Structure I
């Protein structure tokens, strides 16, 4: 399994319905290829509550180490990805909702005064709810109330969920959690980072040079590298390698030969692909496939014959 996105890395999954854009998803990282979900974004707000295990969660240029009982508030339109930490599985619940549930209608007083400024705050892409602040316990308590309403669905549960989301929002506003957040991010540069991710997604299977990426976003090569590193906290080259490895998971799960997979994901040499795979995933491609119990058709051994004693064919 993997996150399905369009060519702009926007997730295609519908989060609830048009009449009630709210969705609760109970997830486990081991269900995703390589134990991680790919970079993506969506206009909905997402709150993640860790039930068991740990997760390495990245939002824009921030990295969070979430453990059991902790939650993360992810703002609208932020790029995010999650992965196992130290190869340990993680069970978590995601609450995804359209911010319209909080403010009602466009340009209402609640929208313009209390919601839109926070949605446009590029310096506050996420908030970690880890118990360090006094209001965190109340926040996680409200999350559990909302989850209970969604699971039991008593009369008027939709109204109760909306009230709960509004209480969450008010709690963050009262405690200044949606203010500031450090140096403001430049919206134009943020869009350029998305364009780089789009270029990688469209061309990872081909050979291309840094100058090709830089030309796509109309920057010089050195500034292109600095921009990507500043926002993603990883070099563009390292990101490209890791992305190619992630995309190779699908082919490995199908049992295709390693040599063919390397070419399909942009590696000109299968030995180099195996070397990078081992560095990123901690094991060889063949070992990963063995753990998945899906042998390659080209490399699978024939089943043992069952002969009766004393008989010849």
Structure II
């Protein structure tokens, strides 16, 4: 199958590119800069341009049977909702138009697990659960939900669309880095402070495998949670796990919620003054909850399976060492 890949320079995009090539697909990668792809083995076609330029998007997709969209804006320092809309919402409208004009067979669209309600350890969230606070009302998650609505509406009108909802991805090829910054923040520090919340961590290669499987096995109009059901870890547990994997000792102290929220309030004031910072009440609240999700549907329909988080941590650090 010939596949147009968007977002190939990101953490997930790199891993999806590797997986597509390994499974024998032809790949066209539309990127702003070819140097952004760190992969050196394999052969693919590169088109340079903006994913928001419809003419370039259409040119890139000529002859393709499928599109895998790993692109998106995730920068939590952005100050306005409008900053998230081009890549997270407007691109979805362009992709629906593309499917119609070129009669492309399938679109696999990457969203986020935070557009789905998280449950509890006893009753984890699944694809039927609606988005809930503290993610509802945030710029990033709301924009991803709006993008989902666009592509899923297109699925109801006859286009074949599958949505993958990843948890917090960790692993190799995190060039910027993106989510790996959480690991680097605590790496080899003798004392680390952490919020009391937890996230649904997942090895990025497991998500990439799901994305490729969704091309041929995904049910039209369906969302699939890509999160390790057994890896809802508190941030404290993640840091202790990293210390064990990398062979150092660390004391991790959980910070009271009220103190973190006070810091978030300071961040809110700075953001109102135009200072770009990730520290805000909205972002802090996301670190105070423990997210539990079920991947049962993806396991059943896509053959998904999930690696231990320790392997994701090791892969992240091994790859970074290779780049030095």
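What follows draws every value from the coordinates through simple rules; no lab data is involved. Quantities reported herein were computed from a predicted structural model and do not represent experimental measurements. Cβ atoms are built from the backbone, for glycine too; each structure is taken alone.
Worth pointing out:
- If relative contact order in percent (Cα under 8 Å, 6 or more apart) is computed and equals 14, the structure in I, II: I
- log10 I(q)/I(0) by the Debye sum over Cα atoms at q = 0.08, 0.13 Å⁻¹ from the coordinates reads -0.35, -0.97; which among I, II: II
- At a computed 3.5 (distance in nm of label points 7 Å out along Cα→Cβ at positions 173 and 285), which of I, II: II
- Comparison of I, II by mean count of other Cβ atoms within 10 Å over residues 101-108 - largest value held by: II
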